[in-house]
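Novice: Next up: some structures, all given as structure tokens.
A short reminder: the numbers here are calculations on the coordinates, not readings from a lab. These numbers were taken from a predicted model, which means no experiment stands behind them. Cβ atoms are built from the backbone, for glycine too; each structure is taken alone.
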Structure I
Amino acid sequence: MPALPGDFAAAETSIFWDIEDCEIGELTATEAVNNIKSAISSAGHHGPVSIRAYGDMTGHDFPTEEIKLNHFPTGERYARHTKILEDIISWAAQQPLPSNLMLIIGDTSGDFVEIVELLKSRKNYRFLLVHP
């Protein structure tokens, strides 16, 4: 992960994570969340972090005080991606500037690219994509 420059190091980082397309593998949910936070910290980030996870939460024991869970049954890809896009748009409208947006997604279809390009055109957003 590249170092976060200037004001972005202290800015809020919001993470949108599709756990269906980007599974946590053999890690526990808590270990996966800690790894994400560690990677951001290693890039020099010392501001607040919020995480939203989307997918089938069955069998995962996420630390609910640290993460907002959005349960979708397995196979509900369209509904899950629609909710992620809606949440990103809502986040961008409410977020103070500067801000960091991290997407942990497997799908980089036109809808996601369009939103990302729009936010990247604004100089006060830093965008990070984690793609398996």
Structure II
Amino acid sequence: MTDSLLASARVSVSSVLNRNVKEFGKQFLIDGSDETCWNSDEGLPQWVLLRFLHPVLIARLCVRFQGGFAGRECHLEGGDSPQTLRRLADFYPEDVNALQTFDVRAQQPVSVARLVFASSTDFYGRVVVYSLDLLGDCA
């Protein structure tokens, strides 16, 4: 059985457009609203760091970008701490507004995960994410 792993996760991001956290902050990644989004500032790479209260076994990543501001080459990292992250899976999302789902099938539980956007479809390297979820099981 796979459930959302983000209910108790603490979220950090690489940047917020013009530091405007009230309109584009990290909280909008997991608020469940189709009307809000996290909007990064320019520059690459951009990332989302998730710290879990308990180790989790990640099965899938679900993400919905704004077309024109999608991650192009992405990967998911996981580990016991931000200093011990290792690559779990590579993703190549489409530049569309639709929800996209990618299999991860991590072999070991992690306490920290980081989604890295190494490149973007935006010329300036901005990324806009309307929804993000990691599915899996508590270890």
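Novice: For distance in nm of label points 7 Å out along Cα→Cβ at positions 4 and 108, the calculated result is 2.9, so let me know which of I, II that is.
Specialist: Label of the originating structure: II.
Novice: Looking just at relative contact order in percent (Cα under 8 Å, 6 or more apart), which of the labels I, II belongs to the structure with the highest value?
Specialist: Structure II comes out on top.
Novice: Quick one: semi-axes √(5λ) of the Cα gyration tensor in Å, for residues 68-115 alone came out at 21, 13, 9 when computed from one of I, II, so which one is it?
Specialist: I
Novice: Taking -500 as the value of helix-only ellipticity at 222 nm (-39500 (n - 2.57) for each DSSP H run of 4 or more, over all residues; to 500) derived from one of the structures shown (I, II), identify that structure.
Specialist: It must be structure II, since only it matches.
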